[in-house]
Structure 1
Amino acid sequence: MDSLLEKIYSLSPAEREDCARHVMLGGGTPGPTMVRGQGVRLQDVDGNWYIDCTSQSWAMYLGFSHPEIVQVMKEHCEYITHIHQGFHTLTRLYLSREISRLLPEGFTRVSFTPGGGPSIESAMKVALLNRPNAHQILSQYDSYHGTTLGAMSASWHSTHAAGKYVGGSHFLPLLHQFARFPNPYLLRLPIPGTHEEPDVACAEMLRTILERGINGPPAGVIVEPLQASAGQIPATTGYLKRVREICDEFGAILIFDEIQTFARIGEYTASEYFGVTPDVIVLGKGLGGGLPLSCIVIRDGLEGLGHDVQELHTFASPTLSHVTSLKMLEIIERDNVLENTRRMGAYIGERLNALREDFPEIAEVRQVGLHIGVEFARPDRNLTPLPSECQAVRKEGMKKNVIFGLGGARPWVLKVKPPLIVSQDEVDQILSVLEECISKVFKRTTVPV
């Protein structure tokens, strides 16, 4: 091992504490200090191994230290790593074509950025370029698109959605005011009344807002086909079709934020899964095969980004991320990872739904691919949320060496989102621990399922 790495990995507890004084974090749930990963597991500095059901911000599709990813990184580093985006590289050329091949027909132009927030803003720029007399871009209730200022403006953490003002509300002078429309949260419908098609009724509110709630024509509409931070809320085909129709009626550019749905939904895109095609698709998180990488892909016929400094980032062409992305895509296809995603996700969903018979506090299990959310609420008329109990379940999971996630705007939703390579045996371990945790928190014994 390199002497510098030896020094880092041998830091004493006192040295680690001293180093920690110099770290400033703007978000994230505090956790143990991790030093190693293998497959779906992480090891902390004290030697404890955990099954990671967060995939580290949902990004590690192939888990940790995949040997083929490690090898391609080693080999590529001998050639080149960082190149300014103005210079072409073979890796960017090749990856752009491969991404286009995975997306719906007619999505042939790719623009890369270092992260999801900047890519969301790239998509906004495309909307404004194609609607030069329009100013307004709309987003959904409870959406999360990032913490750069433009993306933050469109996200839940700039509102009172969490029951208090957090995040973006500290930076209001720099934010743009976004109009928002209802998401298809069918368990707790965000619109009044009863409806024959409640999902479509939520989408219909977009039309009312475009007609009566904003000044001038709309430039674009941003949709999360599955709202992860909102509490694992999937859209429906009916909802997305109606949004598409309304955008066409008003000439708005429809943007799908697929930063979390790409591949994890069980297909390469949510557009394919739901059968609804947007105008711009945003990818990120897992796209880089474990390294930072994000992009937008736009449909043919749209005006794209120009060369007059409309979109320029120092690290917009990270060749190392390109090759890890390409190797990941190769492995996903070769090893039928999407099939495993669908199969393991359906199995987890079935087992968790069976638990509801013993634990009525499980108000709903929402599962699409390996996007899984468990909502905890009192079984009363109002389905009173149980955030403390949900957080207790997560805490018990950590004690038993399984890492679960929490909903951002709704911390009473437990997230179960392991790497896409998770095996049947590993899923059974996850479910066994989760049953034990739920049993302890709600003080009941499970019936084997």
Structure 2
Amino acid sequence: MGPQVIIVGGGISGLTCAYYLKRRGYEVLLLERGRRIGGVMWSERRGGFLTEYGPNSFQSAPEIMQLIDELKLTDQLVTAPSSIPRYVYHGGRLHAFPMNPFTFLSTSLLSFRDKVKIFLEPWAPPPPGHEESIAEFVTRRFGQRVLETLVDPFVSGVYAGDPARLSLSSTFPSLAELEKTYGSVLKGLVRSRRDTTRPRPKRLLCSFRDGLKQLPQALAEQLGDAVVTGARTIRLETVTSMMGPPYRLTIEWSAGIDRVRADAIVLATPAYVAADLVRSLSSSLAEVLETIEYPPLAVLCLGYDEADFRQPLDGFGFLVPRRQGIRLLGCLWNSSLFPGRAPEGKVCLTCFVGGTTDPGVRQLSDEQLVGLVRDELQLILGVRAEPYVVAIHRHDRAIPQYHLGHQAKLHQMEEHLGRLPGLFLVGNYLRGVSVSDCVREARKTAERLDSMFPA
């Protein structure tokens, strides 16, 4: 019998890690406390509309596309080009987000002075001697207007976060690396493209015909009875006996309370859940995990008639800078992105409210949320009809925030884990929040675990 591995958490990170470990011949047991797998990666059809509980799409990074191919899901993919138009609400109207040098020159979002500042970026002041936030970096190299008008809404859309608190090196490490290597972001972009001999594959926005849940479902099918739902892990401890595996978990499920042993444990849970589980092993590790913040987020999936809009919704959707006096973080035009998101003649929108800069979303009732979003969509899109409320998803702890000091936290975690051989952490609170990031890091975790047990 080979090494026994227990994975706690049945979201995309836990399922992917379990899948790759099973392929390497490990005896794997995945424990999920909920009644279904997938975590926030779940889709549901209501009234002919497709609503996503968590993420709505992913980018076609190599690791996730390889996984999809292995699972024989390629024929279920639906895609949209990454260059699909995006919009920013500013000054009372929607503006196309500049996606290339020509549109940067022509956009009305930036003044002539702002554009000059961008093209003078190679001569920007050098980096300070401390860790920079996104806001500090962008202001130093591109100017305040670029931060407020373009970067702030983008950061809100990805992290629901505050660019003044988010660490550049943790959220957008490629930008920090371009400055470090070439002395300039713009120079680095030009030279790195020039120095690359292989053609760059075009990135696509992707989902599946029946929503993102198809990916965790396919992984669970591959794992079979190695997946146990409705199993809550109560306690994690080490066993000092020389006989048998070194870790023991106490779990509660429908059959009662059981204790199981494992050679290795992978905690694929949110940071705050992992903190509770590791406290008995390392209070110091638990304290670091507890510092990861998760702001609240409300997600509203709304349906309209196509005729309710003065002009067709063509594009990805829109984002809103925080200084525009609008509580909406952004709105995805799902039925414009992918087929099968709304019945014929209907439009499906997904709207986001809350995040780090608006924690008061917790106090809003469903009726207040719908009224708020309806009124702001009327202001921004001119739609006056009452929406059909497909779903309201509330996340009291949504997207983990990579605040200043995040790299130091990762280093501290690695130090504490070094004293607990066989214990691993994986999840979107470590090195990337996207679906593609989670797949990449879960596969790396499986490889690191495998290196502990030579064949």
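Any idea which of 1, 2 comes out highest on mean count of other Cβ atoms within 10 Å over residues 42-49?
2
Hey, FRET efficiency 1/(1 + (r/R0)^6) of positions 10 and 202 (r between Cβ atoms, R0 = 35 Å, to 0.05) derived from one of 1, 2 reads 0.05; which structure?
The read-out comes from structure 1.
State the single structure among 1, 2 that was used to calculate mean count of other Cβ atoms within 10 Å over residues 26-33, giving 22.1. List each step's numbers first, then the result.
Details: 1: 9.4; 2: 22.1.
Traced to structure 2.
Which of the displayed structures (1, 2) returns the greatest value of relative contact order in percent (Cα under 8 Å, 6 or more apart) on calculation?
Once relative contact order in percent (Cα under 8 Å, 6 or more apart) is tallied for 1, 2, the winner is 2.
Quick one: mean count of other Cβ atoms within 10 Å over residues 274-281 came out at 19.2 when computed from one of 1, 2, so which one is it?
Computing mean count of other Cβ atoms within 10 Å over residues 274-281 on every structure in 1, 2 gives 19.2 only for 2.
Here distance in nm of label points 7 Å out along Cα→Cβ at positions 322 and 354 has been calculated and equals 4.8, so which of 1, 2 was it run on?
Traced to structure 1.
Mean count of other Cβ atoms within 10 Å over residues 122-129 was computed and gave 11.1; which structure, 1, 2, did it come from?
2
Of structures 1, 2, which gives -11500 when helix-only ellipticity at 222 nm (-39500 (n - 2.57) for each DSSP H run of 4 or more, over all residues; to 500) is computed from the coordinates?
1
Readers should treat all values here as calculations from the given coordinates under stated rules, not as data from a laboratory. Worth saying up front: this structure is predicted, and the values here are computed from it rather than measured. Cβ atoms are built from the backbone, for glycine too; each structure is taken alone.
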